[in-house]
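Every number in this text was worked out from the coordinates using simple rules, so none of it is lab data. Just so we're clear, the structure is a prediction, and the values are computed from it rather than from any experiment. Cβ atoms are built from the backbone, for glycine too; each structure is taken alone.
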Structure 1
Amino acid sequence: MTAEFATVLPAVILVLGCCLGAIAVIGQQVRLTDASADAARALSRGDAVGPVSALVVAEVPGALLAVESRGDFVCARLDAPSSVGLFSAWGLSLDATSCALGGGR
């Protein structure tokens with residue numbers, strides 16, 4: 001093994017680890033967006049906030065649900081801290097908002 005290879009290897013491993021972590025964060029964002037859509041649909045049908053919040057936490061642990069009304073729409077905003085390695089240590093938080101027409105229409 002050459003000295004150059006020994007010097008570059010830790011940097012390559014660090015970059016690869018960051019890339020894999022970023023992919024995991026993107027996966028968490030997709031789950032959060034899906035959970036916010038599920039929550040908005042459930043709230044628009046008239047489901048209570050408690051069971052919907054439990055559904056959200058089952059899909060994305062640590063997520064917090066905030067409900068908003070925007071005219072005829074019911075919106076669900078979810079906030080969750082990143083659960084991926086260094087990204088969580090850096091305090092990265094994710095959010096997603098979805099709306100559905102109120103009244104189950």
Structure 2
Amino acid sequence: MKPFQKLFLFFLLIMPMIGLAELKEIPFTLDDRDRIIRTEQKVEALDAKIDSKVNALDAKIDSKVDGLRSEMNARFDQLFNFLWAIIGIFTTMMVSVFGFAFWDRRLALT
């Protein structure tokens with residue numbers, strides 16, 4: 001026989017067995033229902049426990065972030081004060097250089 005015919009014959013012989021395997025019914029008992037209920041209760045308890053731990057971690061992280069934020073704001077204030085001092089020094093230097101140049105030109109003309 002050809003390979004295709006062998007394959008077709010094999011599937012033809014296997015098909016009734018597949019149908020019998022699907023007909024087997026699995027009973028659902030009260031013990032199964034009780035087991036499912038207990039499992040749901042355990043899952044709900046675990047969910048509540050996880051939620052409480054997550055909320056505690058959120059509060060802890062929020063407090064640490066608030067502390068870091070206040071430290072960072074203090075550092076930025078120090079940095080801005082330093083930059084204002086640098087700007088003041090630079091402005092004073094430029095005014096004195098232009099004042100000296102203007103005084104020197106006026107002195108040279110007389």
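When log10 I(q)/I(0) by the Debye sum over Cα atoms at q = 0.14, 0.21 Å⁻¹, for residues 50-89 alone is calculated, the result is -0.39, -0.70; to which of the structures 1, 2 does this value belong? Answer for the origin of the read-out: 1.
Comparing FRET efficiency 1/(1 + (r/R0)^6) of positions 42 and 66 (r between Cβ atoms, R0 = 35 Å, to 0.05) across structures 1, 2, the highest value is found for 1. Here helix-only ellipticity at 222 nm (-39500 (n - 2.57) for each DSSP H run of 4 or more, over all residues; to 500) has been calculated and equals -34500, so which of 1, 2 was it run on? Attributed to the structure labelled 2.
From 1, 2, which structure was Cα Rg over 2.2 N^0.38 Å = 3.27 calculated on?
On the way: 1: 1.48; 2: 3.27.
The structure behind it is 2.
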